[in-house]
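Peer 1: What follows is a group of structures, each given as structure tokens.
Values quoted throughout were computed directly from the atomic coordinates according to the rules given, and no laboratory measurement underlies them. Bear in mind the structure is a predicted one, so any value in this text is a computation, not a measurement. Cβ atoms are built from the backbone, for glycine too; each structure is taken alone.
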Structure 1
Amino acid sequence: MKTKNGNRNFFRVLIILFIVFMGLYIAMQSGYYDATLRTRVELTEERILQFEQDVRDGKAIDINNYIEDDFVDFSSRTSKLGMNLSNSTEKFMTRGISSIFKFLGSLFS
């Protein structure tokens, strides 16, 4: 039995998803992502030129001076819990499936 309120909620979610899709599509078509990548490439080219100049000048070279660390740790307790749950589920399923195949193999051999 469908309610009038249930249909409204469904269409609201559908409209929100469509708006998000259109926003991402427009951002992609407008070149925002490409511009972001171009900026990173320009920074890398600047670092290469700086490295080459330091080699010409005979300066001490340290790789850490030329590499930018863009890593951001977004992990939280929830994500770590999810990862642990996923890993334990994977181990359980792997052991379970392998034992099923061993059992089936013993039946047919």
Structure 2
Amino acid sequence: MAIRFEGSSEIECGFEHVKHVLENLGERFVGVVGLMPGMSSVDLVEEGTDFVVIRTNEGLMRQTNLSRHIEESRLCVEYNEECQPGSKVTTWAHFVSEFVATVVGSCTVS
């Protein structure tokens, strides 16, 4: 079964700032996951060139096959995610985040 979610939003920061934040994907994932409801602890366990492993109060999260494609006004981050929020459940997902510079001072995320 495949379920697809799509959406976009505008963030108010420069495109160079987005590029800088995405240089360290381990920090980015810890920061984003830490904002999710119910997360009381989020720690970076391991990080490599194409993977990140995070331990949360709900279990392990693995982002694998990480890739970044950078162009002049577009940046794309793509990865697979495996979550194990306990011993009986495992979820898998594939994410593509595309950042596009729209005007000076803002960026659209889809």
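Peer 1: Taking FRET efficiency 1/(1 + (r/R0)^6) of positions 7 and 87 (r between Cβ atoms, R0 = 35 Å, to 0.05) as the quantity of interest, name the structure among 1, 2 where it is greatest. Before the final figure, lay out the partial values.
Peer 2: On the way: 1: 0.30; 2: 0.65.
Structure 2 comes out on top.
Peer 1: One of 1, 2 was used to calculate helix-only ellipticity at 222 nm (-39500 (n - 2.57) for each DSSP H run of 4 or more, over all residues; to 500), giving -4500; which? Before the final figure, lay out each step's value.
Peer 2: Details: 1: -28000; 2: -4500.
Computed on structure 2.
Peer 1: Further question on the same structure: Where is mean count of other Cβ atoms within 10 Å over residues 15-22 largest, in which of 1, 2? Present the calculation step by step, with values, prior to reporting the outcome.
Peer 2: Details: 1: 10.0; 2: 14.2.
Result for mean count of other Cβ atoms within 10 Å over residues 15-22 over 1, 2: largest is 2.
Peer 1: Taking volume of the Cα convex hull per residue in Å³ for each of 1, 2, which is largest? Provide the component values of the computation, followed by the final result.
Peer 2: Working: 1: 311; 2: 114.
Structure 1 comes out on top.
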